[in-house]
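As structure tokens, here come the structures.
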Structure P
Amino acid sequence: MSVFQMEGMKFSVADGDGPYEIQDGVTLMFPEEAEEALNKFLPKYNIDIELGYYFMDLKIKIWACICFTEEHDIAGHVVQSRRSMSQVALKPYTRESQTPDKDFIPKVGSLYISSKFACEDLSHKSDLFMEIWNQLKNCDRRVRWLLIVDKLPKSIKQLSQDENKKLWYSVRKS
């Protein structure tokens, strides 16, 4: 696992001759070492860190961005672990169909944790979030962080697709 400090930038965009308007979302900016680490696995998902679309105009609060070196079938586990949607959001690396079927469960490429407090809270419910917390607990709550995770905890890795599916739908129904 690797931890890097990152920045969140807001951009203003002008349409033609119109006035500049500040965009709602935040765009994540990484130091060179972090870009090099991300470029070791993101290209296999057709994500170009230089173009940055994957990390642009994010409409969520972000204290930590967790990037896995490959997508995982853990969306059910993630949504089951959080108390509210604002604690942690998930995002696949592969682009979703514009009209996914009703049974679609996204894979998890990255997670966005809203605050240091949310990260600590999540750590009490999951081995995955405990591992993330162990890496980030000494990080400043006023700074944004990137954590690159190259392997899942054994208990999470053993989660079957059926178990993940049950967790996903049990939360989605409530």
Structure Q
Amino acid sequence: MYPKKYPKSMIMIHWLTLILFVAVFYVGTTLEDFEFNEQNMNRYRLHAFLGISIAFLTLIRIFVRRHNLDNLPPHISFYSSFHKTFYTIVHYLIYIFLIFTPMVGFVMVYQTGALSYDLGGPFPTGAEFDENLEIIHKISVFTLLSLIVIHIAGVIIYKIKSGDNLLTRMLP
């Protein structure tokens, strides 16, 4: 017999990741108003900390899921092979972008030389983000945001079509 809900650890990680994503997205949008310099480093550190936390939580979530395969609710009823494939691709891409996006952000900061400042060195003169990395980071963020919207829409559409409220499986 399958459980009706996900394990509490997975539920906590799921919602904590969402809260952190909202926070990192908000902080990230405000960073566009601030130059990358010594005076604004705490803002950038907060953004980086939230992003790296999301990446680590995602890795923990993958680990927890793999160790709870016998304790997961049954798969949803798929309408077609396309539905199953689309569902699978969206979920994998969410995990990939939850890890990839913070990694790109980390590389952006690393290439400026500002990490040495955090280790007690001087702030690098003329530190700027690589324009290509900035573009990749922004595209990655908005791709992730789009995938999350697709995920939420999928839960709502599934409820409308099947009457099955998937949200109850992920509520504490």
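For distance in nm of label points 7 Å out along Cα→Cβ at positions 18 and 66, which of the structures P, Q scores highest? Walk me through the intermediate numbers first.
On the way: P: 3.8; Q: 2.6.
When distance in nm of label points 7 Å out along Cα→Cβ at positions 18 and 66 is calculated for P, Q, structure P comes out on top.
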When you work out FRET efficiency 1/(1 + (r/R0)^6) of positions 82 and 106 (r between Cβ atoms, R0 = 41 Å, to 0.05) for each of the structures P, Q, which one comes out largest? P
Out of P, Q, choose the structure whose coordinates give helix-only ellipticity at 222 nm (-39500 (n - 2.57) for each DSSP H run of 4 or more, over all residues; to 500) equal to -7500 when calculated. P
Here Rg and Dmax of the Cα atoms in Å has been calculated and equals 16.5, 55, so which of P, Q was it run on? P
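Every number here is computed from the coordinates shown, using simple stated rules; none is lab data. Please read all numbers here as calculations on a predicted model, not as lab measurements. Cβ atoms are built from the backbone, for glycine too; each structure is taken alone.
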